[in-house]
Structure I
Amino acid sequence: MSVVPVAATTAAVDQHAAVPARDEVTLVEGASFCVSDRAGDIEPDRPQGVFYRDTRIVSSWRLLVDDEPVQALAVVPGEPFGARFLTRAAARPGQDDGTLVVERRRLVADGMREDLLVTNHGTEPAGLTVQLLVDADFADLFDVKDGRPGRRGAVRRRHDGDAVTLEAGHGSRRRGVRVHGHGAQAHPGALWWRVVVPPHGTWRTTVEVLPSTDEGEVDASFPIDRPVEQSTPSRRMRDWRRARPEVRCADPRLREAVRRSLLDLGALRISDPVLPGADVVAAGAPWFMALFGRDSLLTSALALPFDPDLAVGTLQTLAAHQGRRLDPLSEEEPGRILHEVRRGDEQRALGGSAVYYGSVDATPLFVVVLDLAARWGVPLEDVRALLPAADAALEWVERYGDRDGDGFVEYQRSTDRGLLHQGWKDSHDAISFADGRPATGPVALVEVQAYVHGAYRARAHLASVLGDESGARAWERKAERLRDAVDEAFWLPDRGYYALALDGRKERVDALASNQGHCLWTGLATGDRAAQVAEHLLGPALFTGWGVRTLATTAGRYNPVSYHNGSVWPHDNALVLAGLVRAGLTDHAHRLAEGLLDAAAAFGGRLPELFCGFDRGDVPVPVPYPTSCSPQAWAAASPLGLLTALLRLDPCVPHGRRTADPALPAAWGPVEVRGLPLGDDRWDVRDGDVAEQGACGGLLTA
């Protein structure tokens, strides 16, 4: 396994990282994750810790050898849930160089396991004291992220034998953690070992971090009496890998990006208590380890050819949470698909509820993804079971989404506790005019109209699949009417692109932004207008050389280091690229694909949530965004969506048809994907092979 120099790593990423690193190392498995510094220590006043169910169960974790902190040497990545931290103890008295190498082998899942190894490279026995200082504040995840952790009630600390126990109560909830050090002596807030390490020998021990809730202590995911390879997380990751299609390609950038994507999507899987048997994915580590409607749906869409079970689990779980009543605090409305679910002590989903619904786009996207799942062969009984939820979603679009009856879906938060902007660009200043003026609501985003157009077409196809041809025609007519209305209301003929939005006065919000690229993805923009949009997307104001910016350099609020006003988001680019391929603009798609793969290679194969929007000609490396999540679900799915789009895969299992017409860049060399799940069948696709048996006009086809 390759060793990553500390100066070139941000997390447990693979080798080849060419971007200066952040200080943190992030490990993740399901609903647990750990953020530490590069030596493996956790500082309470930084956004670090071991987290379980949105609560920080370890806020301080410091390793001392003879009262001195260890010095970071390198991070050796493993699975997304594991890493090795190579460190050095301070030099012994009379020595110029330290002879003690301290290795921390960390594994995260429902708590944490850490194996400590101290190797003596000296010529004499080394007598030393090893201390692990530990504390917990049981702070809510968002409080830690925002730098205001506080405490969730009084923390009770106990030590007995070889374990330190910390507990806190907050309201009716109880949280605790037991830190067990094998062979240790427990002291207040610390575990101690007094050891002698022979010359060229190694001393080792194991520390277990076991969280507890009202239901009791959680079982260890990595029991010390069993090889790590036989642990549940390791077996689950192996099973996940075996079930995924195999991608063979000559281009190392694509090969590594796809490999990393599949690993990260496996690690980000979580379960929701409402439907614990269903596969869902958390939005991203470290700060969004929860179910998000929009994120999970777009992740499912991009990854669907590689993992249809994720789409099914996501749809089923979101349907189980679908809005049924009117609640202005949580913004729940009948038929509405949720924005996010939180399970922490505060359940800080904005309205104070565990579920918050303030998303304008998740609801039409639900219908889009259901149709994609049907096309890729999800059993029709599952599709039929979800059809009432899809129809309720479309009823929400027309009854609650279209607030003023103008035919467009708008948003405006119900109270000041909700999100001001409720599209995927949801920061407070994300929607503005070209001159920088903020748009005021209700706001109708152009990409949301594209999603509704896609939802109408998706529902038409589902009706056709289920034998309702008159219903299919009715939904298609709605889609065409909406396309015409968007062209009339949003198109800026003197500039050759779609407005970002309509504001509350129905004025076109004229900033040049990436959002319109999603109109290509759903097929709302076609012909000459698609070509004009593509020229802007790949023009100098939006294209950095690494990807398409969220906002053009010509806009008043452009800022390359902002969250949504000039940064580059991989998932946004993956949807743009799929739209370019759909519109037949493969040269544009190739330029974008090359930029994204170069960026992925610079980030060690793992595309982050977003990165800064500096021009490649000015700054020759993609610049990390300081608080970007990595791994992040829809960023992880982006290379899979990119590959699917350029292979031009368009199956339609219910109609017994499949289409493949690869249009990959020549520089990639030969590409082969083996074992794509297609209903009860498997599909092998090779670059250069054209296989067509009918066509069905899906979202990811040319």
Structure II
Amino acid sequence: MNQGKIVEYIEAGNIVTTVCLFEDGNKLHLLTPSNREANLSPKRALLISGPALNTHTSRDDLLSRLKAVIERRSRLREQVNVRDIWELVRDEREVFDFKYLAQLCFGEDVTDDHVSAIVRAVFEDKLYFKLKDGAFLPNSETRIELVLREKEEAEQREKALQEGSRWLKRVLEGKAAEEPPCKNGIIDILVELALYREDAPDHKIGKELLARSGINDVSEVRSLLVRLGIWEEDENLDLLRLKVRTGFTKNQLEESEKIARSPAVYSDREDLREWHVFTIDGPLTRDFDDALSLDIQEDVLQLGIHIADVGSVIPVDSPLDQVAEERGTSLYLTRRQIPMLPPVLSQDALSLKKDEDRPAISLICRLDRAGNLLDSRFALTLVRVKSQLNYDEVDTLYETDEGLSELHRLSGIMRQRRIENGAMLLPVPEVYAELGNEGKVCIRLVSQESPSKLIVSESMIFYNWMAARYCRDHRVPALYRCQAAPSEIVNLNGVNPLYALLKQRGKLSPLEVDFKPRAHSGLGLDVYTNVSSPIRRYFDLIIQRQIINSLLDVAPPCTTDDLDKKRMALEPMLRDLERLKRNRLRYWILKWLLGESKKTVEALVLSSTKTKYRIALTDSLLITELKRQNGQDLQEGQRIVVRVKKVDPWEDILRLEYAGSPEGG
């Protein structure tokens, strides 16, 4: 019988002391110190004392006696030093019952009150012992150190939350605010929230920080970071998410300077410095990795395509080579460029700059006037660029300059032969985002069909094709770029030309990388590789080194297995960087739509489902979606006008609605 006995149990993390009024089957009917009654299963009881209180007295008297027991046990609890008890049993890897621990503390003669005092002290301490099956197990010293460290971290975290939220509140209110010591930690939490949202490592703490600061939506964190001066208004979050390295270390820069200052040795190279070598690039280009020359000899044309020799300057597996491999490619973004190699090399010592002697890997070809290849060879050369032209200059000069005119004619022949071999030409304009005065965004569509672009593109395609044939014919391990035939050929008759181009682009087979030479259907070539941009692309540098060693008649730096390992390491990163570039262009287009306050824009319908249309905005080529309205039936290729309902570049939101047909459409 438990009637009148003192029953203690755990409720909400605390020990509750009660007196049992009576038992009812498998339930104890208890009276609490607050004069409330409760039912408890005997299994939940932590302690049931031996001596019983008289339950037949008045309720007030019973409560008074219960409180006296509680007070007595509390006084005894103050005498307990849990650490001292732990020191006595710390090396014993076994559980100890409550009475044994009480005797260690108070001596042999202990009462229920002593036992309760021990249980209360040890349970409330939670550091030195663990409650297990009605007994206490001493924690190991390692466990105690861990708990103490976690406790300290929790206290520091709480302090940071208090100080950080007070600081952020004042910032949001526009008031002067002294930066707390924990500022850097608070900033780190905000940055993680803005970048990763629910996937942020400290998401729970971050949400608590926002709540205490009066911020209800995590999307507001971006503007807060801008306000704090941590981010720019147009901060590129993908660069941060992908942890793209935008600068170079001191050691990397020093190594670059050392290489740039090293005396050049060109005695074993074919000297082409007297040739009229020139570059064609954009007006802002600084890393010139390709140049051309053309010598017209009556019925024979001697074409030279000269690519900067990076492989001979940057040793395999050197610190700078590792930097280039880690980056994989140069990044060209609106407002910033992130080179694969330090600028002292990529824009100076390796770059094919005017009036500077530079090592190159040259493809020297002899062709007849009909564009038939008479002979060709790759050579280690020394070149000196005589002029650096931009695209606009070439477009102006090519009709009157004999060399440019002949190059343009020859490039046209090369392209036509590729078309005859099945090349799929898709001259979709290139989309550029530029920032004008006061940060105003401008979107331009640049044709890829200008004479200058034709000369450069066909020359580089020809160089890469001949390099692939060289690797194939000389059994040099290489990475070949391959593409199967498209899944469908779009009928161009009677349809909008831009629609046809975009539609056909969606039907192309994916590009593949293989160690076996296979056809590239999109280019209309039997074999293809990329080697024409070794300053900007690491894959190109790899293949250039393979060719250099073959020309020197030494073993290639990479076996097929080596190439496969590099491919597997580089391809995922390069895909991420391509996605970064697409996302960034989309951001600028959305910001342009927002800044222009455009009410309506023209679009082309590309495809449809039951609920939506896939469309392309014609002035930016942005592919997006349009909700299908009831009874609406727009046709593929149809020109339409859409109204901009909402645009948010930071949240990547663009909502459109159908607004009719364009004038004259």
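Quick note: the coordinates plus some simple rules give every number you see, no bench work behind them. Keep in mind it's a predicted model, so treat the numbers as computed, not measured. Cβ atoms are built from the backbone, for glycine too; each structure is taken alone.
A value of 3.0 for distance in nm of label points 7 Å out along Cα→Cβ at positions 263 and 463, calculated from one of I, II, originates in structure II. Can you tell which of I, II yields -12000 when helix-only ellipticity at 222 nm (-39500 (n - 2.57) for each DSSP H run of 4 or more, over all residues; to 500) is derived from it? Here the read-out was taken from II.
Ranked by mean count of other Cβ atoms within 10 Å over residues 31-38, which of I, II sits at the highest value? If we compare mean count of other Cβ atoms within 10 Å over residues 31-38 over I, II, the biggest value is for I. If distance in nm of label points 7 Å out along Cα→Cβ at positions 71 and 375 is computed to be 5.7, which of I, II is the source? Derived from the structure labelled I.
Comparing relative contact order in percent (Cα under 8 Å, 6 or more apart) across structures I, II, the highest figure is found for I.
Of the structures labelled I, II, which one yields 34, 25, 23 when semi-axes √(5λ) of the Cα gyration tensor in Å, for residues 255-622 alone is computed from its coordinates? The read-out comes from structure II.
Comparing mean count of other Cβ atoms within 10 Å over residues 295-302 across I, II, which structure shows the greatest value? For this comparison of mean count of other Cβ atoms within 10 Å over residues 295-302, the top structure is I. Here P(r) over Cα pairs in 20 Å bins from 0, in percent has been calculated and equals 14, 32, 24, 16, 12, 3, 0, so which of I, II was it run on? Derived from the structure labelled II. Taking mean count of other Cβ atoms within 10 Å over residues 135-142 as the criterion, the largest value within structures I, II is that of I.
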